[in-house]
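Where a number appears in this text, it was derived from the coordinates with a stated rule and is not lab data. Since we're looking at a predicted model, the values are computed, not measured.
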Structure I
Amino acid sequence: MTNLTRAFCAGVATTVLMAASPLAAQDFPRQAVHLQVAFAPGGPADIIARIVGQKLNERWREPVVVENRGGAGGNIAAAAVAKAEPNGYTMLVSTSAYAVNETLSKTPGYAPNDLRAAVIVATTPNLIIGAPTLKAKTLKEVIAAARKEPMIYGTAGVGTTPHLSAERIFRLEAKVDIPHAPFTGAGPAMQAVAGSHIALASIAMSAGVGNVKAGQVKGLAVTSRERVPALPDVPTTRELGLGDTEDSTWVAFFVPAKTPEAVIDRINADVNAVLTDKATVDQLDKIGFMPVGGSRTEAESYVASEVEKWGTIIKTIGLEPN
């Protein structure tokens, strides 16, 4: 269990009980709720929105409609939700890209205080993988080899948290220059490594856990604080002496900033209740994610810490806003 998961699990019981309070028990929802997913169908945010959305539909007895509004690294959907009526009926489902965009986007189309985090839904660590033909067996051996011979690593794109994780690990911690090759998604990056077209890739664990288990690529390190049950033989970067931080790709629900506190509390409490459902936990586990939950105050605090963390890394490595 990661620190993020552990910290928020402590708040689950409290937040679920909030649904019984007079404030949170108001008549919400009374119509369809729209989940605006900030990325294309098939990605982690989309899959998690559909898993949780179906369970919320069962609890609320009102339609929960998942709508994909990809583009601009998640900013298109975020800007749309920021301008939506602040009543809880339009929510943003985004990832850790939301925290990155505050520093990396020159014109995101909304201000940071236009949206509030209602709940962190799930998280997965980032994963460093190697090609099956890679001679190095460990990440330490990879780093040693990279000092003597050229190699590159791929990611799902510039500014994704797996990209920033890799830059932190290679450039800031190991002090080694391994050039970055951005792909159009985690799938193409994975295929390039599996086909030994490139030596390495940094991706969200959810995108590569199956390939590692199948022996199609080498699992070299995860960026969680502790080893993950799905890949027990893959060490953490912390174990390897490559930083003491925990890097995650997470999915969260956001609402317009002026949404009534009682409505946010109701959304938070009901999502927390969904995350205690065994079937939901099993579905998340299958895609390499762990449920988080916790109070909305904890969610807002965590997002703020992520904005600061990734902003510092972006500035340190000299990545220019676009």
Structure II
Amino acid sequence: MTTSTPTAEGLPGRPSAAVRASSFLHRHPRLRLAGLLSAPMLWLVVAYLGSLAVMFVTAFWRLDTGGFVAVLDRTPSLQNFTELLTEDVYRRVALRTLGIAAAVTVVDTLVALPMAFYMAKVASPRTRKVLVALVLTPLWASYLVKAYAWRTMLAEDGVVNWALGPVGGRGPGFGVAATAITLGYLWLPYMILPVFAGLERIPDSLLEASGDLGGTAGRTFRTVVLPLLFPSIVAGSIFTFSLTLGDYIAVKIVGGSTQMFANVIYDNIGVAGNLPFAAAAAVFPVVAILLYLALVRRTGALDNL
């Protein structure tokens, strides 16, 4: 009778490093979440916050043009900010930019509300899909194509003057109004989509209850729909306001001699080559959008998105 010695083939082996790491992360969900977010957070810190930090530091330098060759002086100075705050031209451009951004936001809100309401509450499901596709279609076209299309329509021999001619009117031509119209068209989908999503979340039963209690359509919209829709309007306004603040191409195409603050930044980079002054000017839209976000945060709208 022969006996066999037991071998280790039937015994479970030691788990691999990958299995041990997986088990460890499974027991520590917070560490697993930190690992998943580490790569995008590192990219955010290096690419976005890092570039903002470099821009902010550069804003305190100055370009010395006193000699034959411009020399970059890295000595910290407030000269660029002082010039921006004391020169009347920069104050006018800043106020004009804020006014255009506010006008674009208001116009887009007024246009988006009835369109989004019809899409969400009136149109059939099949029609709603078609309308959503039509709203998204302009986003597929090139920015320059849409801007130059408006330039063609607003020109002296354009379709706007042709349409207003029989009633004795004229189009706005090129200028502030043309810039606001063009930017309002460009950013309109960014207002319609959040408002449409907000309206879809409002139950139809609320509208029916308001009507049963004697509320008119206008009163129902003011007292029921608008308060519930306010966070969505704020979300859309963040897009329209911030995108307008940073735009410098549309005003070059349809603005005539009008300038916005982004043009000051662009001209000092590409034409004058004054990077420190351009960096100081770039602080203005950053501060403006941060103040706008702080303002809407105080309303509590961002907490209800």
Structure III
Amino acid sequence: MKILKIAFFSICLFYTINMNAQSVFPLYEGEIPNSKAIVNREKSVIDAAGIERISKVSIPTLSLYQTENQGNKTAAVIICPGGAYGILAASHEGSDVAREFNRMGITAFVLKYRLPDDSTMLDKSIGPLQDAQRAIQFVRENADQFGIDASKIGIMGFSAGGHLAASASTRFKEQFIENKKNTSLRPDFSILIYPVISFMDGLTHNGSRHNLLGKASSLEVQQKFSNELQVSPETPPAFLIHASDDTAVPVLNSIAYYEALLKKKIYSQLLIYPKGGHGFGMNNKTTKDNYMMGLENWLKSTEFLK
């Protein structure tokens, strides 16, 4: 079967040194693994709230938001927007967040990962995770060119993007991409914002599970994709945010993951807001608390940020 191909452009073509300048990199060199040859149907719209929503993603990319490193290598964060594995909320859970990391002195990348679709993928259940692993591999292998400390590369995800980030944090030993250099695919830390963690009945967000696995997935498959069940002593430290009144993704998702981290003695932090619902991005309008400031302090406490 023919595989979808895209041209890979070198870093020297796309890389810029202007602060906050955005450069977009195709994620793969040559063939996109696990893809079918189709016409690109990607669509981007701005909704009434001013949020960019991207659908039908079949060609993954990585957008760079460069910070001024002042001669020192910076930490980096790969950001995975949410959208139930059906769309990507690319602005308030993507580009806006990247610019806030730049303010902290952290280089940020927004991952436009493939959205699971039987018409575009051979196995839609692993497509997004392939893209997350490739993003980590790409950033780590090119860390010197980006002015990044290769030992300080984290991953962040919102909602279903949080499931993807947690999957990258728990399943990094399962290599779903070609890795000739044996580059570590383990993120050094994770930031999970109202994440879908579990695919188990009574806990999961059904839309995310159905979009990734289909409506007839087995209990065994659901367990494999439930990240609270996959935590090991090597799982990276995590910073988690959730609201108690989240009716889309129950707060018990974050609690289950945090409890699993505690059992493995993994340094992590969980902040639960009484209110805020789901999908608030960086701005929970029910509180004056700014969790990004708390995140910045946590990154300093873990020495990922000086």
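A value of 30 for relative contact order in percent (Cα under 8 Å, 6 or more apart), calculated from one of I, II, III, originates in structure I.
Out of I, II, III, choose the structure whose coordinates give helix-only ellipticity at 222 nm (-39500 (n - 2.57) for each DSSP H run of 4 or more, over all residues; to 500) equal to -21500 when calculated. This figure was derived from II. Quick check on the output: -0.39, -0.49 is log10 I(q)/I(0) by the Debye sum over Cα atoms at q = 0.09, 0.10 Å⁻¹, derived from one of I, II, III. Which one produced it? Checking each candidate, the match is III.
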